[in-house]
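We did not get these values from a lab; they are worked out from the coordinates using the rules stated. Remember, it's a predicted structure, so these values are computed and weren't measured experimentally. Cβ atoms are built from the backbone, for glycine too; each structure is taken alone.
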Structure P
Amino acid sequence: MSEQLGMQHKKSEFSEWYNEIVQKAELADHSSVSGCMVIRPYAHAIWERIQRALDDRFKARGVQNTYFPMFIPESLLKKESEHIEGFAPEVAWVTHSGETKLGERLAVRPTSETIMYESFAKWIRSWRDLPLKINQWCNIVRWEFKHPMLFLRTREFLWQEGHTAFADKETAKRDVEDAREDYRAVYEDLMAVPVVSGLKSEKEKFAGAEYTTTLEIMMPDGWVIQGCTSHHLGQNFSRPFGITFKDKDEKDQHVYQNSWGFTTRSMGILFATHGDDKGLIVPPRVAPVQAVIVPIYKDENKTEVLKYAHEISEKLPGLRVHVDDRDAYTPGFKFNWWELRGVPLRIECGPRDMASKEAVFVRRDDGKKTAVKLTGLREKAEAALEEIQKSLYSKAKKFADEHTKEASNMTELKKHLDGNRIRALWCGSRTCEDGVREETGAKISCLPYGLNTKPVKGECVYCGKGASHAAYFGRSY
């Protein structure tokens, strides 16, 4: 436990604040392997809740869990040329077993399309074998990057990767949107993090995909971050891997495929979005502890107050409640400790509360204190937690909206870019996309669905010619 509980950095000092909060709230540690992290129990408990919510949604639409090896033969990885070209700089290779050189290099899984699709070619024979919908929860290694940040950018991370195969393209494309909606629901409804749904540009799409859908998120420093992706692969993998089936007319057809993934990066986004100068704030629906009860007593009334605290806990069935009855720490220390860890609701109780059959609710999001009668306590606690959940989403949405600026030309884009994402029109040219990045460091985070449902009218922010897309530009993690 940290000797100095209080935060030394303000959230306005984002990078330093973020690194401090991850350490002091006991979320993760650096490991002796550069760029890799140790996920501590409190953060892993949050991941388990995210994982469970996603897993339930996947299974509700017929996706089954599986597991594939983490080592991928080089020959498999090379079967789809665009795919290997996109991942080559990030691949870690196993070349030896002890002192013996392997006959073929093995890639440490950067993603599993290639090793899975070797099996798909064996499993799929007829239209009756479709659709095939599988998912695995596993670790991933991607080696090439600079400036690691725990959860947000590490060489090894946890994720799920869904892989699906269909007889026709339209059904496959609906699956892409189903996965994206699963992710949106978890970000917005569970984690209280607002997202923008859209397409990646051709330059930014997944290597080997026909197109990539994404959820993009505004970070507290005004940079943007990719929250997850869902890719339509078309027949780009089924052709080189020979994944074919006999249709109802006994004709050979190649399947249409998708892949989609969501990672532990989401937790870094969660911590960054809702935390404040005092530490974490964890939304109630994803919090491992929704309410902590802190008894306030002296030696002469300790037994009675502790008993009262546990009685309060018993009145909150169905909620994730913890009674902090540790003797070695003062109530003030406990207040600070749980505040740092972002528990949404603190419940204080002492002799006066016991006498009046009350407790004190303290909200983590706004610090508001309310004396509450024990009658109907569970309903009152549930209402407070729901208010906190909604308030956190509203605050994050307001921040994202206020830090989204319009630009009609490069002068305006450069003027507003620091601390903001930019909504602007784009002609679709790779030259213009690269030009914006070279001049400003901003890339196209996505082509938002909400702004591209109708034909776009106006001029490209870079070249001034006719635009074909509305885009969000931003400096990106």
Structure Q
Amino acid sequence: MRHFPLFLDLQGRDVAVVGGGEVALRKVQALLSAGAVVTVVAPELHEALAAQLVQRTREAATPEVSASASLAGGTLRHVRAVLPADPTAILAADWFVNAWLVVAATDNESVNSAVAAAGARARKFVNVVDDSAKCSAIVPAVIDRSPLLVAVSTSGTAPMLARRVRRDIELLLDGGLGRLAQFFARWRERVTSAVRTPARRRELYDRWMDGEVARLVQAGHEEAAGEALLASLAATTSSPDPVVQGHVTLVGAGPGDAGLLTLAGLQALQRADVILVDRLVSAEVRALARRDALQVEVGKEGGGHSVTQDEIHRLLLHYAREGLNVVRLKGGDPFVFGRGGEELLCLRAAGIPYAVVPGVTAALACAAQAGLPLTHRDVARSVRFATAHCRGSSDETDWAGLAAEEGTLVLYMGLSQSPRVQRELLARGRTPHLPAAIIENGGRLEQRVVLTTLGHLAAAVRDLQVGSPALLVLGPAVELAKQLHWQGAAPVLYPAPVVANGAAA
């Protein structure tokens, strides 16, 4: 995250805008709406800004200030001056010294550069319009439902994309959300004093925002909405606070692509007080959680730091008994080699209520994004999911059954066991020419697909330094990935094919 998102209180504070043309006009209007005292430094003003000054009583505070007028929301001043191209001269100017924020909005690159350089020397934030490299402050695209504001930024790299996202969000957000925010702001202190438990307050607010209270506010009936809120609050507080029962939701995060998280999973993350998160859950998915939720790492990694399953059970019970809304966030699907069943049995025995939000399991998502159909009526009429991970030192894997699979075989947690997978399947009659795929970081930007054979499986993992997370897929359908791959780089073939002159392709 290159830029830290921040909202500035500019009410009554000085802001300097260098430039008086079309670009400056848009910036000035936005700054005035925020209540700023805007000084425009330019030889001439855009006719729309000049017209606003002419229409109001003008004051000349100093000889160099040609006009000043209080406008709706803020104050506009005009300093008639040649645009400065010397950072030293800018540092001494009153309009610069007094400014909390400076905007360079000219079509003169040397002037914009001088303003940015002066800002850096004076430790002032400077926004240079359409030149992100010179900016120490970025102005985002804004969806205004005051006091609710939604800001969208691409750190200045693709403003056209930010505008498009803003347009999409504008369509999603009801115009009455600002009224709703103001309504709850008026009641917030009373609700907080009446309901002491944060989790219970959130439950109430969710109920009010999803129900009659919000409907009345958005219809303009705020008095009736207040009566409905009071009635609900009285019913909640008519008896001493009961013991608040926590709740646990097992959420499947999918293979890593945040776009493959289900809507129900997103909603659970937004409601969570505490999130127990696996190592394989991507940063993109974790970023969708409520900002103030506590995220606890409970990942398991061979040869590295691990949290035992018993410790995970203890944490689930601890946070739930505190009355918190707990999410157990797992890569893929909780019930496909995710130990979700073990965790629910623990919760069930302790009397903790729970729910499960399924996720797109790695086998389905990674194969699809690699262009590898798990079933195909000509070559693979069945698919079998298995794990190559052995519990402790014992090996209880049904190798004979896996070797007998005539369709597609998908092996979870098989990367470190690839020599054993190769050895055991070959020993039970599988041909070394059986097509095999290794899907590394499936569904992520760094996805890599290696196409090989069972006879070369272990060597491919070793020689290409394949890392976790990775999925092993074996069977005739793997061959189709050569034709059907669609995401990221083309599959890597191992061993590399040899061209006519004997060199590797």
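Of the structures P, Q, report the one carrying the highest value of Cα Rg over 2.2 N^0.38 Å.
On the way: P: 1.10; Q: 1.31.
If we compare Cα Rg over 2.2 N^0.38 Å over P, Q, the biggest value is for Q.
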Given that distance in nm of label points 7 Å out along Cα→Cβ at positions 165 and 317, derived from a single structure, equals 4.9, which label among P, Q identifies that structure?
P
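Quick one: relative contact order in percent (Cα under 8 Å, 6 or more apart) came out at 9 when computed from one of P, Q, so which one is it?
Here the read-out was taken from Q.
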Starting from the value 2.8: which structure in P, Q was distance in nm of label points 7 Å out along Cα→Cβ at positions 45 and 277 calculated from?
P
